[in-house]
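Novice: What follows is a set of structures for review.
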Structure 1
């Protein structure tokens, strides 16, 4: 049976276009994983960059091996001598990964993980002071659909947390974010129910499959962009807990 994929969300396409405009073929060549498959990774990503559009389902599935290896290498610490160049390359790669997640091109598997993709997107645009990207990232995250939420249950809080942080980057007042805060608490409770009912910062960071490698980056984002939340609010309590 032929599966007809829906088109890329305009917000995610805008994020891809913004990120693609910041790099060239040499940035791809210099930053793909340095292993025996590097020539293949470079070729696939350069084709996407040259085409100037997100890959179709057919293209994505044909190049799944090279793309997934690249995605899985991008999390965690920034590597290389030119850290700004790597961040721009990672933004380009993860804009593709975000689209693949939204359109279920990864066949339902959590690769790469939301906690890694969202954490890296936010970390990189802030470290690069790419203020034009703040609203673009927020819109893309807010419209992201998770086709198989039960497979990423432990990762869903990181998407909502990312939307909260991106909203603050865009100047949204805390009062307007109360529905997102309620959603975040509900998702955290659901995720922790799979950790034998335990509730603690350690359980939260351990529950997201990719979160442990990104804990420092997430905590920096929380500290810089949510620590001024209203005293005695639910979010202020959560921020205090997550920074322990």
Structure 2
């Protein structure tokens, strides 16, 4: 009986590992294809003829994309079929990104493309990190990526533009959420417990120290960057890259 149970667990683990590999490959493929097509759209939109052709269609394109996103959310919530549960999240992601791209191109023209490149790459890289490393590295990497992009935006000196204020608020929400999740999981032996419902995020020996540390680091650096301006933000941007790289090395060794 024990042998059968062990065999069943091993089979389930292999299926889970295979699914993760396929999803990582899909994310990498999407990452490359998306960057290539973004580059082509950027190149076409940078010309007078291309802008004249594309710009009038952007409001309708944004509306259609966000509408299709709502449809995918409905399918994910109400249809419990495996196909919908697998494909609907990808549809939500793709239509949200397409809608954001349409809005950005309408409002900022070609100036918003660096943000679009970053959002596309960062979202898929974070997904890959989650699939390969799990929640612990993901919740370390996400605030670091958000803070790094915020410093990238601040490096131009336009600190309090409307777009930067939005990014600042989003980054603050992410940092606070990481602290709250880490605190909750530390109290519940690695489980996130909300209103009696629990979800296993970390091991039973989970320590929130690194998550507290990275959140505190960026919560200190961001106000200082606002005070000291673009030069300090420039250095903080590279500090975020260094922190991400060190964390990647650390969590890779932790896998072993």
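Novice: Quick check: 1.4 is what I get for distance in nm of label points 7 Å out along Cα→Cβ at positions 89 and 217, calculated from one of 1, 2. Which structure matches?
Specialist: On the way: 1: 1.4; 2: 2.7.
Corresponding structure: 1.
Novice: One of 1, 2 was used to compute Cα Rg over 2.2 N^0.38 Å, and the result was 1.14. Which label is that?
Specialist: On the way: 1: 0.99; 2: 1.14.
Structure of origin is 2.
Novice: When you work out mean projected area of the Cα convex hull in nm², for residues 169-224 alone for each of the structures 1, 2, which one comes out largest?
Specialist: Working: 1: 4.5; 2: 4.1.
Across 1, 2, mean projected area of the Cα convex hull in nm², for residues 169-224 alone peaks for 1.
Novice: Match the computed value 5.7 of mean projected area of the Cα convex hull in nm², for residues 25-120 alone to one of the structures 1, 2, and report its label. Before the final figure, lay out the partial values.
Specialist: Details: 1: 5.7; 2: 6.3.
The value was obtained from structure 1.
Novice: For which of the structures 1, 2 does the calculation of Rg and Dmax of the Cα atoms in Å, for residues 105-184 alone return 12.8, 38? Don't jump to the answer; show the numbers that get you there.
Specialist: Numbers: 1: 12.8, 38; 2: 13.9, 43.
The correct label is 1.
Novice: Taking -29000 as the value of helix-only ellipticity at 222 nm (-39500 (n - 2.57) for each DSSP H run of 4 or more, over all residues; to 500) derived from one of the structures shown (1, 2), identify that structure. Numbers along the way, then the final one.
Specialist: On the way: 1: -19000; 2: -29000.
Answer for the origin of the read-out: 2.
No value in this document is a laboratory result; all are computed from the given coordinates. Just so you know, these numbers come straight off a predicted model, no measurement behind them. Cβ atoms are built from the backbone, for glycine too; each structure is taken alone.
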